[in-house]
1. Determine which structure produced the value 1.4 for distance in nm of label points 7 Å out along Cα→Cβ at positions 13 and 29, calculated from the coordinates; the candidates are I, II.
2. Quick check: 2.3 is what I get for distance in nm of label points 7 Å out along Cα→Cβ at positions 157 and 173, calculated from one of I, II. Which structure matches?
3. Identify which of structures I, II gives the largest calculated value of percent of Cα pairs over 25 Å apart.
4. Here helix-only ellipticity at 222 nm (-39500 (n - 2.57) for each DSSP H run of 4 or more, over all residues; to 500) was calculated and came to -13500; which of the structures I, II was it taken from?
5. Out of I, II, which one gives 20 for relative contact order in percent (Cα under 8 Å, 6 or more apart) as computed from the coordinates?
6. Tell me which structure, out of I, II, gives 0.05 once FRET efficiency 1/(1 + (r/R0)^6) of positions 21 and 69 (r between Cβ atoms, R0 = 35 Å, to 0.05) is calculated.
Structure I
Amino acid sequence: MSKSVPPASPAPPRPPLERLIENTIFASRWLMVPLLLGLVLALGLYIYKFFQELLHLYATIGSLDEGGLMLGMLSLVDIVMVASLVTMVIISGYENFVSRLDVDAEHHGISWLGKLDAGSLKIKLAASIVAISSIHLLQAFLNVEHIANDKLLWLVVIHMTFVISALMMALLDKLAFAGHRD
């Protein structure tokens, strides 16, 4: 025999002022959209910078040695990594804080769309910052004869700070949300 569960009583009506405040706070998420669109415009600047660097690389290829070519290529990789980072922030920021994107993620091959929560995004951002810092550090080491030792030391210290911070964020995220993720 099963017990019948009494129907839940309806929630008491909320005062109109409370509903207005809550609806306003919830709607405020749309204020993120101009910021995200600003990042889209900033990507346009990075596209310009990428092609400027690429044209410079082509124009100077005859006078570049292998190290110079590698530095030029690392500059291009750096620009692409920062652009990828910004794109991830734009898409995830919209998905997490504004509204679901109504696109066919499978068709576009974006498997992470809709699966990247704020915590995962922080870890990916930290890892991307470490990768970008690594590129800058490699560029400095390839150009070591033109960089003061104290500047190299600071580049290594800053890079290691990023590495340790990323590791700590990942560890804290794992400890805090281990049972909550799929």
Structure II
Amino acid sequence: MRCYIYLFRHGVTPDNAEGIFSGWRNVGLNAKGFRDAKIVALRLKDNKIDLAFQSSLVRSKQTLKEVLKYHPECRRIIEDDRIIERSYGNLQGKTHLNIVERDGYKKYDLWHRGYNDKPPKGESLKEVNRRVMSFIRDLLKMIKKNKIDVAISAHGNSMRAFRRYFEKLSVEEMCTLYNDYEIVYIYSVKV
């Protein structure tokens, strides 16, 4: 028997649209973001979801709420900040352009997509990977024990770690991933 993990990114926010580092800022979806969430919901409409996960950020919750409109069978929603977006620390609320102008493109690249490098008072992708891996280990045990299908409303950077694990990607491949707002990444688990 196989169970399924349905992984998706929250819809677009005003910060995403304007090239602003959101990180842990609690920014909701914009009009396009709600349309993105509805597309994800329609993609998953005919799949069974027993359990759903979201982060504490409103954009994750708003996206999941759209998806679960088609899933009265979903027994429970769990909030777990091991899947929260990467903290961009002092960059949060600043535009990508501001950072490039102030600190240069090389530093911007390291802070934005470097694995070991972290923005001032923020997290590295390595640290995000570590916390998401902790979540994945617990998730797989739960799926195998309960034989359930799971939806996860994640964030661009936490999705990198999920995809690295399930798609067996290198660190370099993980750092260059783009996670679309309308796509559902589906992984099966043998139980």
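1. On the way: I: 2.7; II: 1.4.
The read-out was computed on structure II.
2. On the way: I: 2.8; II: 2.3.
Matching structure: II.
3. Biggest value here belongs to I.
4. Label of the source structure: II.
5. Details: I: 20; II: 35.
Label of the originating structure: I.
6. Values: I: 0.05; II: 0.70.
The read-out comes from structure I.
FYI, it's all coordinate maths here, none of it is from the lab. All values derive from a computational prediction rather than experimental measurement. Cβ atoms are built from the backbone, for glycine too; each structure is taken alone.
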